[in-house]
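Scrolling down, you'll hit the structures one after another.
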Structure I
């Protein structure tokens with residue numbers, strides 16, 4: 001499954017064009033490697049997404065073409081959510 005579609009279906013990012021833009025700006029890694037929106041996502045992959053001042057790391061648990069809102073969070077397992085603090089001198 002394409003990365004941008006997985007992010008939309010799992011509702012990690014609500015809209016596919018936004019997921020594509022975030023990926024193409026180099027803010028998403030799959031298994032530690034920079035990923036494009038067309039990158040292939042497989043079961044058990046680790047995805048790291050940078051949202052502004054926060055980094056979210058998840059593991060792919062399921063791959064589905066469609067899902068209901070209440071079942072979307074079953075598609076991934078949250079590994080960590082880290083806040084980035086800027087050092088001011």
Structure II
């Protein structure tokens with residue numbers, strides 16, 4: 001496998017891991033989990049740098065937090081764009 005292929009696979013896997021981390025965090029937010037849980041803290045550290053800027057842009061006062069959905073869409077768009085820009 002070429003270096004470009006390895007890079008494309010890395011980007012795809014990285015995007016998939018980020019997507020699943022955001023989905024799991026969103027699902028766990030429905031339950032009362034203390035911030036001292038190691039898994040929850042890890043998910044917060046991974047996803048908060050992605051979700052916080054999106055939350056600042058979205059209008060406040062909404063009943064639902066759409067930042068995970070927007071983050072997943074952006075991750076997919078950016079990863080697909082970067083992979084398509086790699087030389088064949």
Structure III
């Protein structure tokens with residue numbers, strides 16, 4: 001009579017151990033998947049940071065020319081010369 005409850009506990013323990021093993025396998029696979037996603041997103045982030053730096057440099061360069069032209073026109077009263085036809089004279 002005592003063997004039936006004991007077998008029940010053993011069977012229950014075996015189910016719990018099996019469920020834990022499945023949980024460990026799932027957890028390891030999910031961890032690998034998330035690590036790969038993190039690596040991919042990190043690479044994408046690095047690429048976007050470089051691109052942002054390039055765009056900021058380009059914006060700064062373009063803004064510098066516009067700023068100089070604006071200062072030349074407003075503070076120095078300079079203006080662009082009229083269109084002139086250039087003629088080359090050869091001797």
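The table that follows gives values for the structure above.
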| item | result |
| --- | --- |
| Comparison of I, II, III by FRET efficiency 1/(1 + (r/R0)^6) of positions 5 and 69 (r between Cβ atoms, R0 = 35 Å, to 0.05) - largest value held by | I |
| helix-only ellipticity at 222 nm (-39500 (n - 2.57) for each DSSP H run of 4 or more, over all residues; to 500) derived as -5000 - corresponding label from I, II, III | I |
| Ranking I, II, III by Kirkwood radius over Cα pairs in Å, the structure that comes out highest | III |
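Since every read-out is calculated from the coordinates, none of them should be taken as a lab result. Everything numeric in this text was worked out from a predicted model, so none of it was measured. Cβ atoms are built from the backbone, for glycine too; each structure is taken alone.
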